[in-house]
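These are the structures, in C-alpha cells.
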Structure I
Amino acid sequence: MQARQQTSFLFDLDGTLVDSVYDHVIAWHDALQEEGIQVSIWRLHRKIGMSGGLFTKALARETGKEFEPDVLERLRKLHAKYYGLRSPRTAPLPGAKELLAYLSDNDIPWAIATSGRIETAGPVLKILGVNPEKNVVITRDLVRYAKPDPDLFLAAAEKLDVDIGSACVVGDSIWDMLAAQRARALGIGYLSGGYGTEELERSGAYRVYEDPADMLAHIDEVGGRR
C-alpha cells in the first residue's frame, strides 16, 4: 500500500501573513510621485504581488512611458526607502503566528516565498517571528523570475525537499494563484489582500479563506494534519 503524501504549505508574505499590502501601495505611490509619475492608487494595488520588475513594466504600459534602467533602479530604491518608513508598524495578520506554530508543532512542512527582496522582507519577517536561518524563506533575490512565474514556490518546495505536487500555495493575490497553477500546486486564497473570492477562484484557488485565522479554523479542509 502506497504511503500518503504529506501536504506542505508554501506561503506568500505580504497580505498573506502580514498586513502590509497597503504599505507597499503607498510606498510605490510615494516613489512614483518623487519621480514625477502620476498613477492612481487603485491601479497600484492591482499589481502588488508581482515582482518589482514586472510591476514597473506594467506601469510603463499604463502610462505609455518607457522607463530607462536608471529610473527603474531609482524607483526600486525609493520604494524600499518609503516602505522601510512604514514597515516597523506592520502587524501579523490574525492567526498568522498561530498557524505557523500549529504547522511546526505537527511536523507539517512550510515555507515562505515572497516577491519582495530581503531588504524589505527581512524586517517584516522579524515582526512575524520567522528566522530565515532556521525557517525556509525564498525571496526575490534567490530566483530568476518572480510571480506570476512559479520560480519562488518551486525553489521553496525544493529547499523543503517536498513534492510540489502535494504542496499548497497560500496567497492573497491572483499572481500567487497563477504561480501556483504553473508550479502544479494547489492554490489557497486569502481575502486579506483585497482581492475578491471570485477573482481568486478564477485564478485557480480551490479554497478561499478570510485570513490565516480562518484557515487555521478549517485546517482539516486543506490536509493540514499529521
Structure II
Amino acid sequence: MSSYMIEAIGTGIIETLEMTFFSSIFAYLIGLPLGVLLYATAEGRILANRGIQVVLGVFINIGRSLPFLILLVLLIPLTRMLTGSSIGTVASIVPLTIGAVPIVARMVESSLSEVSEGIIEAATSMGASPWYIILHFLLPEAMPSLMLGAAINVATILGYSAMAGVIGGGGLGAIALQYGYYRYQKDVLWTTVTLLVLMVMLIQGSGNRLAKKIRR
C-alpha cells in the first residue's frame, strides 16, 4: 500500500470520527427529548397525551422504516440548503443526524420503560411534578440502560457514515468505495473494513464498561 493511500486512510479515520461524533451529539439533542416524550405521553404515564403520542409515533416509525441509503438521497436538497453542499464530511452530518434521531428516540423510550413503576409512584406520592420525576428519578435510574443504548446508537451511526460514501460523503466509507471497490484495490477495501469493525468494537466495549460503572 502506497504512502499516499496510508495518509488517505488516516484522513478517512479522522473524518469518520468527526461525522460519528457530531452526528451522535445532534441526534441525542433531538432524540433524547423525543424519547422522553414518547415514554411520558403514553397511556397511563405521567404526561399521558394521546395526540402527542400518535404524532411522535408516526414520525418516528416513518423515519425508522426508510432505508438509510434512500434517506441520503431524499435529504440531498435539505443538506445542500443547510451546508451549501451535498457532498463531504460536513454535509454527511445532516442525513446521519436525521437518520439516527428515530433510533435514539426509540432506544430512550425503551430504556425508560425498564424503570420500575414503583419508583414513579413513590415520587408522585411525595408530590413531585412530572418533569421533576423525569429529571431526578427516571433518567438517573435508566442511566445504565441509556448508556448501553448510546453505545449501540453511536456504533450504528458509525456504520451509517460508511454508507455516506455512496453519495460523496467523506471518511472510510468513501475510501472503501472509491479505491477498494471501483479501483479493485482489495488491500484498501479490507483495511477500511477492518478499521470500521475495530472502531465499532471499541465504541461498544467502552459503552458496556461505562454502563457497568454507573450501575455499581
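Worth pointing out:
- Winner on mean count of other Cβ atoms within 10 Å over residues 77-84 once structures I, II are ranked, highest first: I
- When mean count of other Cβ atoms within 10 Å over residues 109-116 is calculated for each of I, II, the greatest value falls to I.
- When distance in nm of label points 7 Å out along Cα→Cβ at positions 149 and 181 is computed for each of I, II, the largest belongs to: II
- Origin of the value -25000, where helix-only ellipticity at 222 nm (-39500 (n - 2.57) for each DSSP H run of 4 or more, over all residues; to 500) was derived from one of I, II: II
Where a number appears in this text, it was derived from the coordinates with a stated rule and is not lab data. Values in this document were obtained by computation on a predicted structure and should not be read as measured data. Cβ atoms are built from the backbone, for glycine too; each structure is taken alone.
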